[in-house]
Structure formats: C-alpha cells, structure tokens
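> Below you'll find the structures, each written out as structure tokens.
Just so it is clear, none of the values below were taken in a lab; they were calculated from the coordinates. Computed from a prediction, not measured in an experiment: that's the story for all the values here. Cβ atoms are built from the backbone, for glycine too; each structure is taken alone.
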Structure 1
Amino acid sequence: MNVFFDIKHLYYLPQYLPVIEALKEKGIYCHCLIHHQELPLTITKQYLKDNQLNYTFIDNDDDARKHYAEKKPEWIIFGNCFNDLVEINKHSKTVLMQHGIGPKSCYYEVSKSDITYRFVEGEHRLSRLEAMFPDKSFINTGYAKLDPIINKTVDKINLASLGLDVLKPTLLYAPTFYPSSIECLSTNFPAQLSNFNIIIKPHFFSFIKPAYTKQRKKIAKWQLHENVHIADIADISILPYLDIADMLISDASSTLFEFTALNKPAIWCDFYHVRWSYRGIFKWRLNKRLDDDLKYFGQVAEQVNNEKQLIEQANRHCQSPELKESQRKNMSEFLTGKVDGKCSERIVNFILNKDIM
C-alpha cells in the first residue's frame, strides 16, 4: 500500500510525522508531496532528511493532481482543503487531517472541499461537522500531533544550550500570525517577566510573509533580553517547546488547545493587532475569520485583555498551576479528543481496515 501526504506548508508536517511513523511500522510506503515553499531550500531538505521522508517537490495544486493521477496511491492525506478531486477520488481514497485545531472558521469550512473522509478531534467537533456536512464521512481519532509528547518520544531540549536558566520556570510565547498579539506587546515585556525563561516561537508566516515585517522587528528587539530565546525558522515543530514549557502564552492559536490538553496552565491574550480593513464597519471580516470555538479559550486558559494583566496572571499561574486544572481536564477531550498517545494508531487502523473493505 502507498500513502501520500500532501504538504502545502512545511509546518504541517509535525502533525503527520506520528502517523507516518505508525504506517511505516506496518510496512506501508509513505511519500510526501511538498508544494513550493517560501523557506530556503536547504532548511526544507534538511528537515525532510532528518525525518527520513520520501518526497517529491511540486509547484502547485495542478502539478499535485497530475502526480496523483499518474501514481494512483491507495490513500492521499491532505492538510487543508483541496478541490477538483473527482477523477482522483475514482482511484485513491482521500482524507483530510486538518493541520490545526484552532478557533478560526476555516477549521470547519475546509470540509466543503472534495475530500471524502476526515479525521476529527473529539466529540464536540465531530457533532458540529456532522451537522454541517451530513453527506461527509468523519472519524473521531483524536489529535495525533500530541502523540510524541504523551509517548515521551519527542526530541528533548536542553535549556542551558539555549542560554537559559535551568532554575527558572519556562514560559512559551507562541502567537499566531493574524490576528496576533505581537504588535500589542511592548518591547520591554520580557524584562517584566525576568523571573521566567521566555521561549518565543512565532508562527511560520511571521518569519516569511512581507505583511509581518513589523512582527519580525518587534521579535528582534525581544531577542536582546537575556531571559529570551527565539526559536529559529528551521525549528519547524513546536512539540519540543510544548514539552519543556511550564506555561504558555498565546492568542487566537490552536496551540492553546494543544497545550492545555497536556494539563499545563496557559494565558490567552485576548487583544490583537487588527488591520484597518478588519475594524469599524469591516469588523464582520474578523468575526467571520474567528469561529465561535474561541469562547472555549476562556474556559481552559486565563483570559487577559492587556499587557499588565498578562504579567500579573503569568506570575499568579506560575505560583498556582492548579488554577483552571479542573476545567482543562474537563474540556480536553471535548476540544482535542483523546489524549492517550494512540491517535496515530487509530488513524492507521482506519486506513488499513478501510482499504480491505
């Protein structure tokens, strides 16, 4: 059997690596179709080599369709919506494994595409998707991305090697690219949290997109603080940072659901830099971009509305990490699905059993 993975962006891969490894253990051939990347080619190739992946580079969706039509793999796993698959679906089973579980409306809307099946994270998302798309097939598998942390196979980070203090608690700031809290935080915010190590893991797009030049300038200033480490653009996976961090700060990012599913405290920055085209009479655009699932952030994380509150709550939750613990535990399976290290196994079992039906 051949299973192909359609990789629009390299940061999708950490979601699929546990599944690829589980498939390989069953003797199944896996191949990644890597769309044109805005990363330097050396970074892309090194990451693929480090993870021992078979791959082909392609330029666009049309090239991908031609490749799938020629190779006719038994399965194709997509990380985002993909259309014009009528002919492909005649010879390949197609499945969506969404690259994130965040509160953006696109999480649900991508199921409008031509992909036949979809792996889903938890009963809440399953019931919503089934109501929205009654003719689609959804399988509740959980969120495979977290499997390496649960199974203790994730790469370990040495704080000292990052120039950080091993005696301090470690705070991970992992904002999304838009709408983001980066522009709303002061240049001096790391100094106000000098009792923490601060690891900053910007979104992939914050590194490469021209629209986020101001974010990169702000991040460069934060890097001057001695208690700060900025993850490199080549650090594709956030998993080692989720594993080592004692607390998370984020905004409208699925990282909040991922981190709190590990039963660790998080701070939700509910304040964002918003473009003029998303303000005032155009605020409907922002509302359309963010799904109603955003309301669950406040149940699993501490909601703050400005930098002053952020500093206060970071210190409060560091001293009392058990705050919101019951909410985190109660909401984890609801939002993220089973967090038992067996999500990849459930996905592989579905693929194997469906293939012989």
Structure 2
Amino acid sequence: MPSAHLTTVFRRVNVHPVYGHEELRARLAATMRAGRLPTALLLAGAPGVGKQRLGLWIAAGLLCEAGPGEPCGGCHSCRLAAGLQHPDIHWFFPIVRPKGDEDKQADEAEELLAQAVAARREQPLYPRPDGMAGIYLPLVRVLHRRAQMRPAMGRAKVFVVGEAERLVPQASSQEAANALLKVLEEPPPDTHFVLTAAEPASLLPTIRSRLVQLRVRRLKAADVVRFLAEVPDPPLAEGEARHRAGLAGGSIGAALAMGGARGDSTVAEAQALLDAAAHGASVRFRYALGVKPYGGRGDFSATLAAAGELLRDRLAERLRDPGAGRGEPPATGLLEAIREIERAGRFARGNVNPQLIVADLTRRLAGRLG
C-alpha cells in the first residue's frame, strides 16, 4: 500500500509529455532495450526544442520497471520520474553562483539546486536561466558526491546536465569543466550521463571526446502548435498557437517566450542579426547600437545560439544538395561563420559589452558570408 505522500506523487504529473522527436525516441528506445545505450550522451540542438525534457525521458526509460526502453508511464518508477521525485534521476542545470565560504559552497549549491528543481516541479514551463547563472565548481562537486552513491531504488542512476556549455572556461568554470571531465573519464558503475547543449563546440574538447553526440532537430510546426494548444494553462487559441509556431522556427521555448501579437522570437532576432551582417558597415554599426549594452544576457546568448542553428541548417542543406542555394556562401564559409558565432557566444557569457560583441561579430560574418 503506497503512502499518502506517494499517492499524491502518483496523481500529480509535474513534467509535460515529450512532443515530437518520434524518430529519435524510437532509436533511443531500441538502443536502451538492446542494452547498447552509451553511458555518456550529448544531446545537441537549438534552444527550446526539448533537449532537457528528452534527457529526462531517457532517464525514465532507463529506470522503467518494464524496461529499459520507452518509459511505460504507469509503473512506480515512471510516476516518480514524472513527478521529478525519482531518487536515482539527478537533474542539474545552471544556477546562480554560490557566495558562501568555500568549504560550504557545495552545500549551498545543493540547496540552490533543490530550490530550482522544486520551482520547476511547480512550474514546468520554466524560463531560461539568467545569463550569469552557470554550472560552477561547487555544483559539480555535488554531482561528484551523488555519483559515488549507490542507486537508491533503481537499476542505475542517471544524471541529466542541462545547458552544459555553461561549463565554459571563465571565472572558475574551467575548474568545473575539469571536475566534470574526471567523473566522465572514470564513471561509477551503473551510472549514465545525459548532457545537453545548444552550443556543443563551447564544451572543452576533452569533454566532447567522452560523449556520444546526438543531434536533436527542430520540431515540426504541427508539434509546436499541439504543445501550445495542450500544455500551457490556459492553452493558447488555435490561431495564436499557429501564429507563434510559424515564427518560432521549431522551438517551443521561442514560441512560449513570444509576446502575443508582437511576435517576439529568438529566431527572428537571430535572422535580423544575420541580415545586418549581410549589409555595409553603417547598417552593421546601427544594428549593434540597437543591442542592449547590459542586461538580458540570457536573451542575447539565446539569439546567438539561434543564429548558429540557422547557419547549421543552411550548412546541412548545402551538404545534402551541393547544387542548391545558388548565390549562397560556400559550405566552408558557413562553417567558419558558425565558429565565429560560437566564439561570440563565449564572450557573451563573460563580462563583455554585447554591443562590442555584435559590432565585431557582424564584421567577421560579413567576410564569411559575403
């Protein structure tokens, strides 16, 4: 007989279903059933396409009582996973930097993470973390501590690390990245890691070499419409859902962030940046001056990530059909432009004025895409 607490958990689902990615999920489920899932995965794709949600789905599938495989959704383990209550699923993501004494920072980081997970349990449609949030060394120490424990109730323990690119080398993050590398190099038994990143090239090469990377593609517009019509409370009207899906470029996160009729979209902002780079110096400087000099760093980083994703889509199309895209820059130019955006993203996570970043970036992109 389950306790009253567990009965409450069973009745309450705190994460929404996974929308889209059917082909990728089918491959992952088959790999889990065959016992061939790599112990360390990197889910790479545009912001807002559901990478962390997919990571939690993988974790539930690995621990499902009917599995491993596609999570059944009805067993004790799956219900705990759906309520973000499973003791063997550890979800890490950027938090504010702990400020206490160095000896106590890991405990502070654990408390901050617990509060953040509780907030996401109450509000699953969470915004992107602040641009100054990160996966700092104290938080990785918490991961180390949990990794050394035995599974509490399942056959394994699973660590989902969202926005892992915020381990980039800056203000102690180099130490955090190296600490994470150590646990990836010598993973404890019965332990799986699923990292997600919109900018996988920002991860240390030594970390990327320990991960099997999977591309999480943008969602179909129909999947975004269905999500907007079913998940938010209250749900969006069909017309508004279709309007946002048409602007969001396959990103549920971008669609949720829009301001109604204004149609704000990270993808639209990213396209505006690329359009500015295609013009002369006067247009580029005017665009750069219109960028907020400080504040909203999370939104600015998201715009850069979306711009990189737009160029990756163009590059993939060129590689599929070399004869297409007459007048487009060569594949090498697109690849170099992607690298320039990733470089700008690293500056954006530091204390560099976004206007200076954009002025330099658009100049460099003009040479790559011109």
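> Given that distance in nm of label points 7 Å out along Cα→Cβ at positions 251 and 347, derived from a single structure, equals 2.0, which label among 1, 2 identifies that structure?
Going through each structure in turn, the value belongs to 2.
> State the single structure among 1, 2 that was used to calculate mean count of other Cβ atoms within 10 Å over residues 115-122, giving 14.1.
2
> Thinking of 1, 2, which structure, once distance in nm of label points 7 Å out along Cα→Cβ at positions 123 and 339 is computed, gives back 1.8?
This value belongs to structure 1.
> Here distance in nm of label points 7 Å out along Cα→Cβ at positions 75 and 315 has been calculated and equals 5.1, so which of 1, 2 was it run on?
The read-out comes from structure 1.
> Given a value of -10000 for helix-only ellipticity at 222 nm (-39500 (n - 2.57) for each DSSP H run of 4 or more, over all residues; to 500), point me to the structure among 1, 2 it was derived from.
Answer for the origin of the read-out: 1.
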